[in-house]
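Asks: Structures are listed in the sections that come next.
Bear in mind that the values in this text are calculations on the coordinates, not laboratory data. What you are looking at is a predicted structure, and each value in this text was computed from that prediction instead of being measured. Cβ atoms are built from the backbone, for glycine too; each structure is taken alone.
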Structure I
């Protein structure tokens, strides 16, 4: 449903408000992603710790400690994000060189997101607990129902002429509803678990903060590496060109999102096995998943090369397609992202995060610098070339790390024989 709404929005925004509005919307979405990085980093950390706690003999005590730590940290993040997003509302218009009604629309939208974050962030920990506890059926049902609500509200508000603000309001209502329903279900499923400072574990708090720091670095480098492109096009070229880039890369990135669901849905179970320390099972699961991931990457590569032009033309019109040469670079990028995301999530689950964070930071900084240089000289093609240039060494490094911790040779073949 979310994908359907996103596909619906772009042609409507383009037809109703023009290229500038679509480009500004795409650019601001990436800007918001940077301002909410702390939430994303902590979510990854807590999902790992909560899921592994379910595999421990004293899981009730450990889960209680993590819930208290989560509530304290998320409360701090809610206030911090309020200030960051409120501040962003007052410089977003000059940053993207827009004015008038569009500038006002962006300001209001960011202020609504800021207030929404203050409400939903502390409650989002309960969704993390349910996800880590593998309550997938419940979460999928609720997420689907609220996605339908989100889509209906956004479509209504867009047709009422609310613009980008309407999209944000529709998202905000559904997000607050999701965290509230998750909170209620958590209280029913785990009635004894409530945040409490009694028996507060300072050592675990420190461990979670340190892990979150490394996770934040990885999240930041991921944003710099794969979620900055539209933002850079909007800043260095124009928001109208950003709308073309966004339209041509959205269907391929949806391929990545769908493929990435495989790893996301298997992470809680994998974390629980890792918490139990069964390395043989971990190796077995890794190789089973790797086969599917490689198949998905190959399908995405071929599919984008053959069909993306047709999809974009049918979706938003021929003028919004960037061309076959750039499309080839996009296809290669998506294939590498699918493989790299799988290995990266696996390494985080295994706790090999500090080395990965340092390497990722170096690669991402070099990648952004290269992007700025190449986009100035070669436009969008130079930008995508720089993304590929940093993804290749990143994938090689994660491949090496997986081989090292699982005691494999560099071709990822086990050093033992199984029947």
Structure II
């Protein structure tokens, strides 16, 4: 009983700690997210993506419809709490209160980051169901994951929570539910899209007679997008997948960065990415066909997501995030000191990469470590860790 109370206290501490971080940093992306949320509230969803760039103070929407719903919900939550506080301030004797000014100063940041913070705990629940409490604690404590969801306020954890739930349902043979939730993940953000190919192959190998459930994945994406009156294919090809830049590496310390450096766009980078990722996909499908079980699918998915970060073009530093929820569970499955070491070093490298260029919290001494030599070393360490894991997995297949 005492252990349960201690674990509950730990969870509360993790949540409060995240809220504290949330109000102490505002990345530039938060202006976009809030702007798109307010825009959806003001302009409506229909033809949302067709409004001219002059309508948007910062940048035109370049995230899928699921993300826009998320930001709309956040600003609606902020406005609702604001209205409730103002009503209380007028009607209840305990008011007026400083809470009015506190929410005015911090409410938007809490509201826009809250989905990502809550998603951390959804992922932790999935990790718990597939492993144990110790790894749940490890996941919640891992510094770069705090940094991404609470300090930076990105939606990577939301997309990860949906994808991890989908994989949990897949393992439990709740196939329709798994496909629906995976569709929700993809229509929120495409960061887990590289895994969908393996997801489909595993689905067909293990549940061929029920493969019709896969149609729920595009169906839910289409239904979610209907209020926007948008052509999804056109939206992804011309607005979302191209991103805002065409550089080989956009902040990611990976193989493309090692070859070309940051913010360059050599024509051969895309072809190299296709070749390397094609080889990795071939290895993954071959390994999965040879041993079509859930954990084989799981570990090849880790490698494909990680390989996409390392070898693909236009990778931001945050695109390594999908590796961590799956790798945390894999610590329980494989139980290897080598894997534990890979996880620890990779976490440090991810945090080092996340701090790059944003410099929050600002510290000139920390910034001084970001020399070309150190950045290249971190990129090489990532490749080495990936090689160690892929050799280990390939030998088992």
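Asks: By the measure mean count of other Cβ atoms within 10 Å over residues 201-208, tell me the structure among I, II with the highest figure.
Replies: Details: I: 13.8; II: 16.6.
If we compare mean count of other Cβ atoms within 10 Å over residues 201-208 over I, II, the biggest value is for II.
Asks: If you don't mind, there's one more thing I want to ask. Starting from the value 1.9: which structure in I, II was distance in nm of label points 7 Å out along Cα→Cβ at positions 281 and 305 calculated from? Before the final figure, lay out the partial values.
Replies: Details: I: 4.0; II: 1.9.
The read-out was computed on structure II.
Asks: Upon calculation of distance in nm of label points 7 Å out along Cα→Cβ at positions 97 and 369 from the atomic coordinates, which of the structures I, II produces 2.6?
Replies: Values: I: 2.6; II: 4.1.
Answer for the origin of the read-out: I.
Asks: Which structure, out of I, II, was Rg and Dmax of the Cα atoms in Å, for residues 321-360 alone calculated from, if the result is 14.2, 41?
Replies: Source structure: I.
Asks: Here helix-only ellipticity at 222 nm (-39500 (n - 2.57) for each DSSP H run of 4 or more, over all residues; to 500) has been calculated and equals -22500, so which of I, II was it run on?
Replies: On the way: I: -29500; II: -22500.
The read-out comes from structure II.
Asks: Moving on to the next point. Tell me which of I, II gives 21 when you compute relative contact order in percent (Cα under 8 Å, 6 or more apart). Display every interim value, and only then the final one.
Replies: Working: I: 21; II: 17.
Value 21 for relative contact order in percent (Cα under 8 Å, 6 or more apart) corresponds to I out of I, II.
Asks: Something else: Taking FRET efficiency 1/(1 + (r/R0)^6) of positions 169 and 329 (r between Cβ atoms, R0 = 30 Å, to 0.05) as the quantity of interest, name the structure among I, II where it is greatest.
Replies: On the way: I: 0.25; II: 1.00.
Top value of FRET efficiency 1/(1 + (r/R0)^6) of positions 169 and 329 (r between Cβ atoms, R0 = 30 Å, to 0.05) goes to structure II.
Asks: Between I, II, which one scores greatest on mean count of other Cβ atoms within 10 Å over residues 313-320? Spell out each step's value before the answer.
Replies: Numbers: I: 15.1; II: 23.0.
That would be structure II.
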